[in-house]
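Structures follow.
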Structure I
Amino acid sequence: MMHKKFILWGGTGQARVINEALQRQDDHVAAIVDNSQIEPPLPGIPVLCGKPGLTAWLADSPDDSFYGLVAIGGDRGKDRLTISTQMEDLGILPYTLIHQNAFVALDARIGEWSQILALSAICTHVVIGRNVIINTSASVDHDSHIDDGVHIAPGAKIAGEVHVENCAFIGTGAIILPRITIGRGATVGAGAVVTKDVEPMSVVIGNPAHCIKK
């Protein structure tokens, strides 16, 4: 069995989280791309400066088959979607990362470039889009739909039949009650309990969650 080689875009903590998951399946990170001059987050792994640095590195590499993941968390779903398209344009292959210690139902569907991390749970009839992060110990219950670019932070709980629209961010430990829609680009604060629909591009906090910004 051939081990996969990965290029990660983003050189902060998310890169270390992804690297731990890849090591468990005997794959490895070949290079990291970041738009800033940073210290290497992984010892011995080169950090390339933006798309120009990546393009030059690929041209000099004797290998021609790399997989990619975007190691940028938080509410930067649009950035993840843009960067993954740029990586594909350079011939980097899309990948869906599922940690060995995550639960994913047999009938769940998960899009390319997404990350299902340690101790998280994706239940029956769930649909996950592209470039979604389901972070440590987060859960998505039955029949929910998580659109492209969403990030569900550690410990957040998404109940059944919830729809989270493109590039929304669900903060650490938040709870979304059943049959609720979280609008496009919305932010749900850490620990919030969402009992009704959240409008697009709004910020909600508290228990019950209430809007503080649109």
Structure II
Amino acid sequence: MSDIINDLKWRYATKKFDVSKKIDASNFELIKESLRLVPSSYGLQPLKYIIVESKDIREKLVAASYGQSQVKDASHLIVICAANQVGDQEVNQHIENIAITRDHKVDQIKGYGDFMKSTIAQMTDQQKKTWNSKQAYIALGQLLHTCASMRIDATPMEGFDPIAYSQILQISDDYSPILLCPIGYRDQDDETQHLKKVRKSQEHIFEKK
């Protein structure tokens, strides 16, 4: 069986983490690099990842997470945030980054930048915010598989109070918290790990035309 399928069958939404086990620094650097390489629309990367290390802050976040203890018990807590807006400034920065990375002159790729600007200019502020927030889910998917391939447990979470998180973490007004993902190692007492994975059959979810 493919390693990819084994990874996906191995992972589950961990309910109870082993508080005594920590992800070592080298493995966490790999996870961070995976998140840096996440694909995004036009490559604009309208995301910020907040790594919450403080035990005191994580204790405060439990109440803002409807009592979900994984927030404090996991080895690491990653908060995936999305930019509230995107516009000419962000496009210009991206074009400059492309030019530096690929050894181009900015003028050579100005047309691509103008195309992005004209497309984004047609969006309302709410559409831009929604567009950016969708990129967070791409990042979450990559994070989950990266962790699974390293046999590191992860719990994707939407169940939290984003306003409270913004206040507790003092998140810039430019960003909004979209998703949480505590990562670490499952507690052997977590009975959820022994449950069979429930998914619809391929016949139910694929359709040919």
Report task. Name the one structure among I, II that semi-axes √(5λ) of the Cα gyration tensor in Å, for residues 9-104 alone of 20, 16, 15 was derived from. Result -> I
Query raised in the report: Computing distance in nm of label points 7 Å out along Cα→Cβ at positions 57 and 201 gives 4.9 for which of I, II?
Result: II
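Ranked on Kirkwood radius over Cα pairs in Å, which label among I, II comes first with the largest value?
Largest value of Kirkwood radius over Cα pairs in Å: II.
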Query raised in the report: helix-only ellipticity at 222 nm (-39500 (n - 2.57) for each DSSP H run of 4 or more, over all residues; to 500) was computed and gave -5000; which structure, I, II, did it come from?
Result: I
Requested in this report: Identify the structure, out of I, II, from whose coordinates distance in nm of label points 7 Å out along Cα→Cβ at positions 25 and 185 was calculated to give 1.9.
Outcome: II
Query raised in the report: relative contact order in percent (Cα under 8 Å, 6 or more apart) computed as 11: which structure among I, II?
Result: I
Query raised in the report: Any idea which of I, II comes out highest on mean count of other Cβ atoms within 10 Å over residues 17-24?
Result: I
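Quick note: the coordinates plus some simple rules give every number you see, no bench work behind them. Everything quoted here is computed from the prediction, not taken from an experiment. Cβ atoms are built from the backbone, for glycine too; each structure is taken alone.
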